[in-house]
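Novice: In structure tokens below, several structures.
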Structure 1
Amino acid sequence: MGLLSSRKAMLGMVLMIVGTIGMLPGMLPAAKQMMTVALVPGALALTLGTWMVGTSEGGRPV
């Protein structure tokens with residue numbers, strides 16, 4: 001089973017992209033307080049997406 005044929009892996013990749021894009025405004029030097037708070041959901045989406053891709057295949061996740 002390939003990485004692109006697994007629904008769990010595809011959803012994980014989408015969450016990784018959304019999480020990365022969500023974190024970008026908060027990482028800018030002139031970020032306001034609200035943008036800094038937006039780092040938390042971005043980091044959660046990135047973490048969840050990484051976990052989903054890592055566990056989408058059989059065997060031991062690396």
Structure 2
Amino acid sequence: MHFEIRSTGRHLWTWALLDATQMTVLESDRSFPSAAQASAAALAFAKLVTRAGRTLTSGPASGLI
């Protein structure tokens with residue numbers, strides 16, 4: 001999987017997560033004024049997914065049901 005930064009053609013940018021066959025798995029639900037901002041948003045999303053994935057392997061947090 002990898003991210004792709006896409007131009008909307010209106011001076012706005014979005015990000016998309018693609019699988020190995022280049023099919024879109026997920027797209028950002030908003031647009032950004034620059035490619036750099038869209039890239040930063042994709043990176044932030046990836047970090048959140050990584051953090052969520054760690055909770056699957058580490059078990060439930062203390063005190064949570």
Structure 3
Amino acid sequence: MCELSVFMKGEKESLMEGVVVLSTRGEMVLMEDILGRTKEAKGRIVEVNISAQRAFLEPA
């Protein structure tokens with residue numbers, strides 16, 4: 001299964017690991033992991049790289 005580590009662009013520490021769902025609601029990005037835990041961050045998705053298992057957000 002492809003799980004993503006989600007980062008804010010330019011940051012070294014991830015916002016969330018093991019993300020399997022990324023969705024947007026206005027200026028918010030909702031992340032959900034394989035266990036159903038969720039986290040929200042203000043921003044927009046700028047890159048998703050399945051090969052590297054990473055996604056990047058940019059502040060809104």
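Novice: Here helix-only ellipticity at 222 nm (-39500 (n - 2.57) for each DSSP H run of 4 or more, over all residues; to 500) has been calculated and equals -13000, so which of 1, 2, 3 was it run on?
Specialist: Computing helix-only ellipticity at 222 nm (-39500 (n - 2.57) for each DSSP H run of 4 or more, over all residues; to 500) on every structure in 1, 2, 3 gives -13000 only for 2.
Novice: A follow-up question, please. Work out the source of 2.0 here, i.e. which of 1, 2, 3 gives that when distance in nm of label points 7 Å out along Cα→Cβ at positions 19 and 51 is computed.
Specialist: For distance in nm of label points 7 Å out along Cα→Cβ at positions 19 and 51, the value 2.0 is produced by structure 3.
Novice: Tell me which of 1, 2, 3 gives 33 when you compute relative contact order in percent (Cα under 8 Å, 6 or more apart).
Specialist: Details: 1: 44; 2: 24; 3: 33.
Value 33 for relative contact order in percent (Cα under 8 Å, 6 or more apart) corresponds to 3 out of 1, 2, 3.
Novice: From 1, 2, 3, which structure was mean projected area of the Cα convex hull in nm² = 3.7 calculated on?
Specialist: Value 3.7 for mean projected area of the Cα convex hull in nm² corresponds to 3 out of 1, 2, 3.
Every read-out reported here was derived from the displayed coordinates using simple, explicitly stated rules and does not represent laboratory data. Please read these numbers as outputs of a predicted model, since none were measured by experiment. Cβ atoms are built from the backbone, for glycine too; each structure is taken alone.
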